[in-house]
Structure 1
Amino acid sequence: MAFYCLTMLSMALELALENNVYEDLASKFFEHFVRIADAMNNLGGSGLWDATDGFYYDQLKLNGQVIPLRSRSLVGLLPIIAVEVLEQEKIQRLPGFFKRMQWFVENRPDLARVITWCERCPNHRHRMLAIPSRQRLESVLRYMLDESEFLSPFGIRSVSAVHREKPYIYRLDDHEYRVDYSPGEGTTYLFGGKL
C-alpha cells in the first residue's frame, strides 16, 4: 500500500503541475504514505520491524496477541521498494500541496520523521519518502545481497536459503505450518531467473 500511495502521489504531482486541482489528491496520498510508513515502523512499539534480526516480518494477530512470523521472505524486502523523491523546486511550484506538506511536517513531527531531507548539492534540495531509515535499509540490504540468504546467480530468491537448514515452523493448536527453502522447480525470483 505504501508503494501504491507513492506511485499515486507521483502521478498526482505531475498532473498538478498542469492542473492545480490535483494538489489535494497529492496531499491525500502523501499523508496516507506517511501514516502507513509510521505504522510499519512503529505500530505497537516497532511495527513490522524486528530489531533483533534487523528485518521486516509479517505479523499474525491471534486472540489479542501479536505474533511475528519470522520467515525471511520477500515480505521483508518489499518495504525497500516504496521510495519517492520530492524535488524541492517542483513542489514549491505547487503552493497548495507545499503548504499542506509544510503544515504536516511542522505539526505532526511524530509522523513526519519518515521524511528525510537530502542536501547533497548546494543548489539541489529534495525530500525523500521511504519506509526504512538508512540503518534499517542497510540491514535489509545485507540480507538481500547475501548469497547464503536471498542473492542467487538467478536473481533474488523469494525465500531465504537460510530456511534450507532452519525451516520456519509455526505451531497453532495441533497444526504445524512451515516455510522451507526448496531450490529448483517452482522457485521464484524477484529479479530475473526462474518462475
Structure 2
Amino acid sequence: MQYVSGVLAIIILGNATACSADLEQQATDSRAVAKEFAEELKGELVAALQSGGPIAAVAVCNTRAPQIAAQASERTGWQVGRTSLKLRNPANAPDAWERAVLEDFEKRKAAGEDPQTLEYYSVVEQGGKQQFRYMKAIPTGEVCLTCHGSSLQPELVEKLDALYPQDKARDFKAGDIRGAFTIIGPM
C-alpha cells in the first residue's frame, strides 16, 4: 500500500509540475501575443500621426485596433483585446477580474513598480470551465499624449467627442497606466 501512495504522490506532484509548466508556457505565449499587438498598433499609429496627424491616428484606433485584436484572436484561438479603467470605447470595458487586475497595477505602480513590467496571469473558473487569463499593462508614452493627454487640439476633441461620446481616456501623463492588453485562453 505504501508503494501505491508513493506512486499517487508522484502522479499528483507530476501533474502540479506539468500544470506549472503549462501556465508558464501560456504566459510566455501571451507575452508574445501582447507584444505583437502593441508593436503593430504602435507602428500604425505612428505612421498615421506622421502622414495625417492626430485625426488619422484616431481613425486607426477606431478601426484598426479592433481588427488587430480580432486577427490575433483568430490566429491564437484566444480572446485578445485591450481594456482600461479610463475607457475611450465602452466596448472595451473591463470585466470584474480585469478591473481588479487594473486596480492592482495602479497600486503596484504607486508602490514604485515600473509600468513597463506590470503583468498578471492566473487560472480562473468561468462558467464551470477553467480559463487562463493574462494582462499586460500599457504605459502611456509620449506619442500617446497626442490623443490621451490634457492639451488636445480642438479639432481632435471634436472628432473624439463624435466617435466616443462617453470618452474618459484623457488627461493622462507620460508613465501613467493607459490600460492593459488582456488575453483569455482555454486550459
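Nothing in this text is a laboratory measurement; each read-out follows from the coordinates by a stated rule. As the structure is a computational prediction, the values presented were derived from the model and not from experiment. Cβ atoms are built from the backbone, for glycine too; each structure is taken alone.
Comparing mean projected area of the Cα convex hull in nm² across structures 1, 2, which is largest? Please report the intermediate quantities before stating the final value.
Numbers: 1: 14.1; 2: 13.0.
By mean projected area of the Cα convex hull in nm², the leading structure of 1, 2 is 1.
Suppose helix-only ellipticity at 222 nm (-39500 (n - 2.57) for each DSSP H run of 4 or more, over all residues; to 500) works out to -18000; of 1, 2, which structure was it derived from?
Numbers: 1: -11000; 2: -18000.
Of the options listed, only 2 reproduces it.
Among the shown structures 1, 2, from which was the value 18 of relative contact order in percent (Cα under 8 Å, 6 or more apart) calculated?
On the way: 1: 18; 2: 25.
Of the options listed, only 1 reproduces it.
A value of 15.2 was computed for mean count of other Cβ atoms within 10 Å over residues 69-76; which of 1, 2 is the source structure? Show your work: numbers first, answer last.
Details: 1: 19.0; 2: 15.2.
Derived from 2, not from the others.
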